[in-house]
Structure 1
Amino acid sequence: MSKNETPTAVPPDVAARAARLRAEINEHNYRYHVLDAPVISDAEFDALLNELRAIESQYPELITPDSPTQRVGAPPAEGFAKVRHAQPILSLGNAFDVADVRAWRDRLVRYVQQNLDGEDDLRKLDDYVVEPKIDGLTVVLTYADGIFVQGATRGDGLVGEDITANLRAVRSVPLALRRTDVSAVPARLSVRGEAFMPIADFEQLNEAQRAAGERTFANPRNAAAGSLRQLDPNLTARRPLRLLCYAIVDFAPGVAGEAMPRTQWETLGYLRRLGFPVSDIAQRFDDLEAAIAYCTSYIEKRDALPFEIDGMVIKLNDLDLAQRLGYVGKDPRGAIAFKFPAREATTILKDVNITIGRTGNIVPNAVLEPVHIGGITVANATLHNYDDIARKDIRIGDRVIVKRAGDVIPYVAGPVVAARTGRERVITPPTECPFCGMSLVRREGEVALYCPNADCPGRLDRAISHFVSSGAMDIEGLGEKIVAQLIEAGLVADVADLYALKKEDLLGLERFAERKAQKLLDAIEASKRQPLERLIVGLGIRHVGEVAARALADRFGSLDALIEAAAESPEALQAIEGVGPVIAQSVSEWAKRESTRALIAKLKRAGVDPRQAPRSAAGQADGPLAGRTFVITGTLSQPREAIVAWIEAQGGKVTDSVSKNTSYLIVGDAPGASKINKARQLNVPMIGEEELRNLAR
């Protein structure tokens, strides 16, 4: 503000909003840093803090000493001794898109031109180091004459908690620094790093917690924080924690008089030589646009990393310049965090509605307060099944954690128990089908509830949508809305009716013109040329996925042959690789139904009767997964067909049933209990997605 400008009066509603934001942010700071029980996501916290910063920027007179924009963090928790850090352990300012990064650099240029040495320092602004922003727990490790003497949490940035005993249990923490010809040991050294839990280890930990009936963790960050803040170091020692280090907090030369590294790139090399784990994806750049491109490349590649990251950090390489640039509030000017789009958020579970799957399985779905995750607004998410709801103790009215990874449907990971008010309602499984009123059943060894009515009206739209999907008959242009139109108009009562549609039928529907109608009819006609295995998938036989459908098509070559064999002897089907007793029984039951035979006859009259000659197994015989057989259970980071295609491209096989011939069971989120139990009975190894990828390396 210039001398001639008159201060703008603060509107009462703005002052009140700033006060509410300060109170709310301080409460969330306390829950995050002290209790390790956050009730909102990082993205939601950032939004609150940015709103307060914007208000205080416009009305500086609203800034108070206790404003969260003027402090580093929150007080340390009780139960651990206090540790005062040699230097403040500060957080970073955030950039949420490329424009924010460029604006950060423009601010640096202006600051250097106005306050520092000019051309020499300006040249140093073209030297950057980019490192991953690991989603873990910040720790500070202190060494005296090369020996680990203290470990602490970040705490409020000035005072942390002494967790030395717990950090000693983390195998990647060096208890003594390496002494080499090129690295003399300093007399005093404090190093900043991030403790985390690898994704595959986190999934195994949660599976072990479920098996033991213990509480599971919402994400790897919470698991790491909870593990390091245990009062019993023996429990920490049993947790799969790792460490990556990236900064020197305090330094005093040893007898050799060595100097502290002068650049960030030299620092990473120096730490690595002393024996500290350092990220192998850190890179140096002499151009900001190249650094930005490297950051954005990891938005897509983050799923391939063995640990969770929520962004990348861009740092000026020259540490002296970074120090002289100073701070803006609590944020160092010399570095910025490029935050990735959120894939996790918290919101309120308003209700649970029920849909019925194509095979009659009852699916509970969450109705949410809309929340923005990963570029989309999510108002509905899957709850998997009622056993999963009970195990996680999810209730209507809960604040819940909603996750979205890659293209996977958003799902509710669990409740934020600390946010409960007492008004939440327990979710009770239904006893009757909401579509036909028939009593629901639970089959032995399965977690899902089923409607046993094969003609349940609730199944029709799902059955047709599945039949026309890309993995089945692939009828382009026949989406869920058009399927609903066809059913409502009484034009289709089963999938065979699709082949009886006429142009005049379609032209009578809303938003159907001549060209659109003809295009859909052409797509329906083209689907008659799909191979037999696609038709078997499309018919929606319970437990029969793409792998089993391919095996059945290869063995029998036609629907008639499959139906006759299955109806006569389900045991004979078990001789086919990839077809276990559960699949065989399901196919047999399907083949014996009169409605099945009537539908197949109707399809044949419409010209849908593909024949298929046996073919060789897919995959590369000499691939890295050759000779191994996999079964998949639960939700993975990609659609199942993509995972199957990748395994087969590496030479492996995928079947639908766990048997003594199964090499590995790949376990995703909300796995099926029957496959887990079968794998345990047969001692089949269970692995996560990251371990699967490692097998092919």
Structure 2
Amino acid sequence: MRYLITLFTITCLAASAQTSFNYPKTKKETVTDDYFGTKIADPYRWLEDDNSTETKAWVEEQNKLTYSYLDKIPYRAKIKQRLTQIWNYQKASPPFKKGDRFFWYKNDGLQNQSVLYSQKDTCCGNGEVLLDPNTLSTDGTISLASISISKNGQYLAYGISKAGSDWVEIHVKDISTKQDLVDEIKWVKFSGMSWKGNGFYYSRYDEPVKGQTYTGKNQFHKVYYHKVGTTQDKDELIYEDKIHPNYNFGTQVTHDERFLVLYVSESTSGEMLMVKDLSIANSPFTIINGTFDYEYGVVDNIGSNLFVRTNHGAPKYKLVKIDVKKPQGENWKDVVGEKADLLESVAFCNGKILGSYLKDVSSHLYMFAMDGTFEKEIPLPEFCKLNELHAERAYKFFTYSVVQFTSPSKNYYYDMATSQSIEIFKPQIDFKSEDYVTKQVFFESKDGTKIPMFITHKKDLVLNGNNPCFLYGYGGFNISITPEFRIDRAVFLEAGGIYCVANMRGGGEYGEEWHKEGTKCKKQNVFDDFIAAANYLVQNKYTSHQKLAIHGRSNGGLLIGAVMTQRPDICKVALPTVGVLDMLRFHKFTIGRAWSVDYGNSENKEEFNCLIKYSPLHNVKKTNYPATMVLTGDHDDRVVPAHSFKFAATLQENAQGENPALIRVDIKAGHGAGKPTSKQIDEFGDMWSFVFYNLGINY
């Protein structure tokens, strides 16, 4: 069988590939696994130990080679300088209200982390600093992971992440005095903070085994209640499951603080829904749904009625009303039924329902009466994403932001009394948005399915088949890749490049059916969709295969790894970033087992037979690959860097021809969230230098 990997009977050193690059020699060991009678070698498994001195030395040698290559690119410093110039503009989130205060984030331009501001009574003043994460570290590698403000606006609970890790420490601040209290909660992961009275609910794990902080399996999540002003050992255990170690728990308290909602998941999609009436002492949890077949999100409650956004019986989602006293499915009532487009989110405001829909991957905002009767559409720009919307039932206003591919996020205040949107923040950026245009095309994939793609470029672009082009994709986990302004892409657009975003199956752009068509043994559909996108761009003379770069992050890193090993001729440059690249062992680290709902699992024979066919690590062969730079972070505890380490080592062993096969390992960096501005500019500067150099762009 073609996918079988040759077994080695002795420990040996990998020979350098026959290219112009003198790659560091990577030790190979005899490690073999038996999958249902199929022997699979894993000679670089020792690279999974991120704590070993040997692995650290390997990373150091790889980075030395990569930076020596990048150092020779004559305009690398110029690209970083231009990135810094564009990046240096004020950014702000739309304000939201708690108690008598408004809160928002602001970044003056080049601050490593955005700063949390607050102001009494009015939403649109300068405000005062409430929490500045930049003061928590000298290099900006401590970031705010999440915040939650008590209903009365008295306390701020905030989680901090160090070096990009998913591990979070929760602290509490008195908002009026701006002083931190004694509260410190550790080993929190995948959790918000849900306030009830003078405390909040949260979820955490037990302290990990020493040496496995960033790689060990995350199991036995537990829900606790923390009272402000106490130490963590006093926290009350609210819920655990000793039988199912892989269950994860998320909590939500309704606005009136009557109900505690418990979401139970074992993967990245589908959840059980349970609710506890906090107005009744020692009340048990009532099971609303006891399977993992559907998604649920409680919007609000009116009395004993919960209003829930769900895809139960509605792949594109609807809003239903569930009486907690009669929770059986036959008693649920549709409020806003399923439409032709995807219902992304729901909010209540001033006696109205706001529904944000995704129509062909672009946002539309509609208003409904509380009985679900459609009233009107609130105008939004073409090809945009409604980024944030802050509303509460009692307020006579809401705030929101919209973003487009060619311009950064703008903030608005909508007055329910006048039915008018007022622009309250428009960034001033050193980029001529008016010189660029975005259009959407639809192309056929291998099986005839119509796939949408956004294409952004200068208005005066000539379709000559020789333009540099950058194709980005994700295609997984029910996540929609919507319009967004990426500062780093602006440098490429200014240089005459074409920026494309393909919306493949596996994502959430068209609901659950679209998602399912790109999962498990249908995952090849995602790669076929992306390959078809590249072919469309070439056939329609936007670019050529030798002028095309492809990029994806995380699950998108898997996409790039799979596409470049299946079709090494598809592009000139490949950038698999923080990617899932070993499809046989991803479930053995941190939260990886939760991805099995999308990928399947190598411990299942049928799914193993599908995974081995496209697993990037196991499909590298001796050939001329595109110029490749694998990117990862040494503190990535979402997709552990071992994926990238092993893939890069295998690629270097097999790559032929003149194209480089490099890996750039960011130090004190994780999966991406919370990465400081300085590190982002440095990483994107290196990435674009690599792209420009290998696509032949003079800068």
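The maximum of mean projected area of the Cα convex hull in nm², for residues 140-491 alone over structures 1, 2, that is, the highest value, falls on 1. Looking at structures 1, 2, which one was Kirkwood radius over Cα pairs in Å calculated from, given that it came out as 29.1? Derived from 1, not from the others.
Using the calculated result 24, 19, 14 for Cα extents along the principal axes in Å, for residues 204-243 alone, pick out the matching structure from 1, 2. Clearly, the read-out refers to 1. Once distance in nm of label points 7 Å out along Cα→Cβ at positions 380 and 540 is computed for every structure in 1, 2, the highest value turns out to be that of 2.
Match the computed value -10500 of helix-only ellipticity at 222 nm (-39500 (n - 2.57) for each DSSP H run of 4 or more, over all residues; to 500) to one of the structures 1, 2, and report its label. The correct label is 1.
To which of 1, 2 does the computed value 1.9 (distance in nm of label points 7 Å out along Cα→Cβ at positions 164 and 652) belong? Label of the source structure: 2. Each of the structures 1, 2 was assessed by distance in nm of label points 7 Å out along Cα→Cβ at positions 292 and 564; the largest value belongs to 1. Suppose you compute distance in nm of label points 7 Å out along Cα→Cβ at positions 148 and 428 for every structure in 1, 2: which one lands on 3.9? Working through the options, I get structure 2.
Each value in this text was obtained by applying a stated rule to the coordinates, not by laboratory testing. These numbers were taken from a predicted model, which means no experiment stands behind them. Cβ atoms are built from the backbone, for glycine too; each structure is taken alone.
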